[in-house]
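What follows is a set of structures to go through.
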Structure I
Amino acid sequence: MDHLIPLVLVLLTGAALWYAHATAWDLGGRSPILSYESAQIALAARELAWHGRLATPFALPLDLVSHAAPPWPLSAVQPGPVLADGLILKLVPARGIAAGSDTRAWLTLVLPFVSYLALGALTVLAARYLLARHAPEAPGWVRIGAPGTLGLAVVLDAQAQHFALSGVGELPATALLLLAFLGLALGAASELPLTLGIVLGVSGLFRANTLWLGPLFALAAAWSAPAEQRLRSGALVLAGFVLPLAPWWIYKWRSFGSPAWDVVGLQLWDRVQDRSWFQLLHRAESPALPRGTHALGLIAAKMASNLGRIVPTLLAGPRGLWLGEVFATRIVAELAGVLALWSLLLRLPATSDRQRAAACVIAALLAIGWGGWMTRLSQAESAETSYERGVPSSRSLTLLSIALKGGLAPGETLMSNLGPALAWQTNHPVIHLAYSPEDVNACRARQDFHHILLVFRSAEQAWDPWREIVERSGAAGTHAELGLRRERRFITPDGFTVVWLELGPRQPQLAFGEP
C-alpha cells in the first residue's frame, strides 16, 4: 500500500490535469491538435509509416540549399519521436482515412500523454527506491508523503502539462534522464555502466538539448565507481551513450555533410550582427557565420546583454533551479532540491521531531501549492491564448485543404506560412514561407512552385515584408519578382485572412545557377 497509494494518486491527478489543460486549449477545436513542431514530427512519422524512410514533405527555405526536391531529409527534429509516432501510425490502420484528419492527429498525443504519466509514476518509484536505500527507518507517513509530493509536483508543473499536449520529445527525454539519474544514485555506474549510457543516448534521440549531459554522466560514473573500476565505468557509459546515437549521426553526415548539423543550432546566432534566427531559416542561402575568436566575442557580447533580462526570470518564485530553462534538467534539479531540503530540515539542530516533521510538511505544501497556483494561471492563459493563436482551427484547416485540392495537382509543392500544419492536412509538400517576397525567386530557383498561401489572423499579425500583400488586394501585383498570375482572397470561419497567390513561370534570368 505504501507503493500503491501515491502511485494511484499521481496517475489519477495527472490524467485529470491533462484533460483540464486540453479543455482550456479547446484542443481539436479553436486550437489545432498539431503545433508547429509536433506537425513536423507527425509528418516525418507518417512518411516513415507509409514509405519506410526518414524524410519529410516539409522544408524550410534554408533546407533547399542542400536538398531541392521533396521529400527532404530531417533537419529540425530528433528521430526518437519520429520513430515512436511512426510505429503508432503504422499499427493503427490509415488507408481510407483522410491524411490530415483529426483522427490521425490525435494519435500523435499518445506518446506525450503516456510519457507525462510515466514521468509522474517514475518520480514516485524513484523516491521510494531512494528512501529504501538511504532512509529505511523512515516512518510510514514519510514513505507515502515524500514520493506522493514529488510525483504531484511533477504532474502539476505547467510546462509538463503543456508538453503533454504537444507531440514533442521533452517528456520522454526527461523520463529517461530521470531514470539515468536514479541509476547513478543506486550504483548503476559500477554495476550496469553500458546500460546507463544507452539510457542517456536514447534520451538524446528524443531531445538534443540533453546530449551535453553524456560526458558529464561519464565523469560522474567514473567518480562514483570503486577506484579499480573508474576508467572502465566511464568508458562504458560513453560507449553506451554513443551506441544509439551513432546511426542518427551517420544519417545527418550523409544528408547534410556533418553529423552535428541541426537548423535549431542557428538560434545561437539570433540577434548577432543584426540578423535574426528567423531570417537565417527563411532564406534559401547558406548563412556566412563568424568563426574563431571573432565568433566567441560576438556570442559573449550577446550573453552579457541578455543577462539582465534572463536572470530575474530564472530565479522567480520558490522554484529557482531552472538551469538555463532546459525542461529536463530543471525538473530533475527541482526534485533533487526538494529532497535535499527535506534532508536538511530533518537534521535541524536544537529542534524536536515534531518541529522537524512540521517543517518538512510545510515545504511539501509549498511545492504542491506553487504547482497548483501555476497550473491555474497556465490554464487561464491557455484558454485566453486559444482565441488568439496564429494557426487556424482544425475546421478551417480542413476547409483550406478542400479548397487547395481543386487548384493543385496531386503531390504539387506549394509555399505557405502554415508550413507543416498545411502539409499534414493536405498531403502536399510545403515549403515554409520565404522571409520576404524578394526571397521567393531564390527558393523557386531551387524547387519551382506556382502557389503561395498566406494565412494570418490579421494584416497586423502578418510578417512585416508580407503585410502589405495581406492587407491590400492587388499589392502582390506590384512585386514584379513574384510574376503574379492570379490572386484569390477569402476569410476562414474563425476570421483568418487567406491570400492565395498563383505565380507565373519563373523568369529565366533568375533561375538558380544563371547570371
Structure II
Amino acid sequence: MRTPAGGGSGRKRVAIARTKPAPVRGWNAHDSIASMHEADAVILDNWFPQASDIMLRKGSAAHVTDIGSGAEVQTLAAYRPESGNQKLFGWAGDSLYDVSSAGTVGSALVGSLTHARWQHVNFTASGGGHELLCVNGADDMLRYDGSSWTTIDAGTSPAITSVATNTLVGIHVHKERVWYIPANSLDVWYSDAGAFAGALTKFPLGSVFKKGGYLMAMGTWTLDGGDGSDDLAVFVTSEGEVAVYAGTDPASSSTWAKVGLYTIGTPIGRRCLEQLGGDLLIITTDGVIPCSRLAKAKEDRTVAITDAIQTAMATAVQLYGSTFGWEATLFPAGTMLLVNVPVASGLQQQFVMNTVTKRWCRFRPMGANPGWPANCFEVFNGQLYFGAKGAVCKAWTGTADLGLAIESEVLCAFSAFSNSNVTKHFTMVRPIIGWDSNPAEILIGVDVDFISTAPTGAVTLPQSTGAQWDAGTWDQSQWGGEIQLLKDWYGAEGIGFTGAFHMTIKSSKSNVHLSAISYVFEPGEI
C-alpha cells in the first residue's frame, strides 16, 4: 500500500550537513542556472576570485583632483623611460596635465586641443632618447621627450612628412618602427627602423580586406611569448577583418608577407587591443578574442576568453557598444585583466578576469557607491589608476572608494546536494569568512529553486582582538590586522529542491575572504 507523501513511514527526519567551496570558478553568465558547477557563482559583484577563495575587492582613492573644471579625464598615458622617473599624463576637456604627483592638479601643459581621446606609445629611437608619442586624429601629434611637450608635423624638427599628423588616430610600435593609422582609411604608414619621424612610407591594405570599412587598430602578436622573428603584425578593421603579417621590412616581399586573413565580430572602440603574455586580445561584439584562436573565432564562439560571461558581455555590447570608454587593461600586480564597460558618463563597470585562474567577476556601482567611474585605465609605477570626472584615482588600494563603503554581492551556484528529487528544509548555514577588522554589515540567506531573494539574515563579526603596537604583551597578544576566521552557524530558512548561499557585504574598513559554505538541511520525501 502506498503511504501518503510527507513521512507516512514514521521515520524520524535527520539533519544533514554538507560543505561547498566558495565560488572560486568565478562568475558564470553563460550556462543554465540549473547546470552550473558547484564552484561557480550566479552573481559575483565586487568580489575577486582567487585559487582558494574569493576576496572582497579593494577600493580606490583620489590621486589628482580639480582637473579641467570637472571635465572627464578620457586618456591616461605613462611615460616609461629606460632610466629615471616615470611620469603620468592625463587629458581632460581641451587640455593635457601632469598627474604624476598626488594632490591638486597644476596648470595645463598643453591647451586648446580638439578633444581628450588620444592613443599613445612609448618609443626609444636607435640613436637614443625616449619618447611618448600621442595622436588623436584631430590635433597635431604630441611628443614628450622627458623634459617638454612639443607638436610634430611637416614643419617641425623633427618632422613627419608624407601624411598630416592631425589625421593620425592610431599608433603602434612593431619591429623597431612606429606605425601610424589615419582616420577613415585602410592605409597605414610606417617609419624607418629605429625612428619615429621623417618621411613615412605608406602600406596600403585596401586590396587586402574584402568588407571595406577602415582600420581601427594595430597590435603585435607574439607566437612564442618572446621578442623574435615570430612577432606578427595584426591589423584590425571596423568591419571585423583581421590581417596578420610576418616579417621585418614591409618594403621587401622577401622579408614581409601576409600569413592570414580572418573574420571576427566587429571591434569595440579604438582601444580594442591589449597584450596578454605573447597573445593579443581583441574586444569584439563576439567577446574578447585572443589572436591565437583567430582561425576558429567565427565558427566557435567558445574561443573567446569571455565565454564564461558571454551572455553578460553580449548584453553590454548591445546596450553600450557605441559608448566611449571600452578598453582592456592588464594589471600584472593584481593578476587581473579589466574590460571597462561604459554604461553612461560617470557610470561604468568592469568585467574582471583573474589572469592566473582565468575566472571572471564584475566590479560595479552598488548602493550609494559609484564603484570605479573610469573613462580609462593606466598602469603607472606598477599601480593601477583611472581617469574620472575632474580627477585621476588610484585603484585597487585600501578598503573603501573615496571614503564610501564597498558594497558586494555573491550568489553561489544552486545545488541539489546529490538528490534533485527530494525537497530540503534548509535550517542553518555557516560561511567560512576571513577578515581583519569589522565590516559594517553582512546579510546572508539561502535561496531555493533558482529564485534570487535579497538576503536578510544579519551577521555580526566580533571586533578584532588584536593588540595595539607598544600596548599589548609581546608574544601573548594577537597583533591587529591579522586575519581571523568566522566559523559560526546562522539560521537560514528555505524549502526547495535546490539551495544556494546568498550574501551581501557593506564594508569600508576590512579585507574579507570567503573560502567555503556549509549547509544544514532536513531531507523530505520525493
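No value in this document is a laboratory result; all are computed from the given coordinates. Quantities reported herein were computed from a predicted structural model and do not represent experimental measurements. Cβ atoms are built from the backbone, for glycine too; each structure is taken alone.
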Computed 3.0 for distance in nm of label points 7 Å out along Cα→Cβ at positions 177 and 353 - originating structure among I, II: II
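Using mean count of other Cβ atoms within 10 Å over residues 121-128 as the calculated read-out, with 22.0 as its value, let me know the right label among I, II.
Derived from the structure labelled I.
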helix-only ellipticity at 222 nm (-39500 (n - 2.57) for each DSSP H run of 4 or more, over all residues; to 500) derived as -500 - corresponding label from I, II: II
At a computed 0.50 (FRET efficiency 1/(1 + (r/R0)^6) of positions 185 and 337 (r between Cβ atoms, R0 = 30 Å, to 0.05)), which of I, II: II
Origin of the derived value 20, 51, 25, 4, 0 (P(r) over Cα pairs in 20 Å bins from 0, in percent; candidates I, II): I
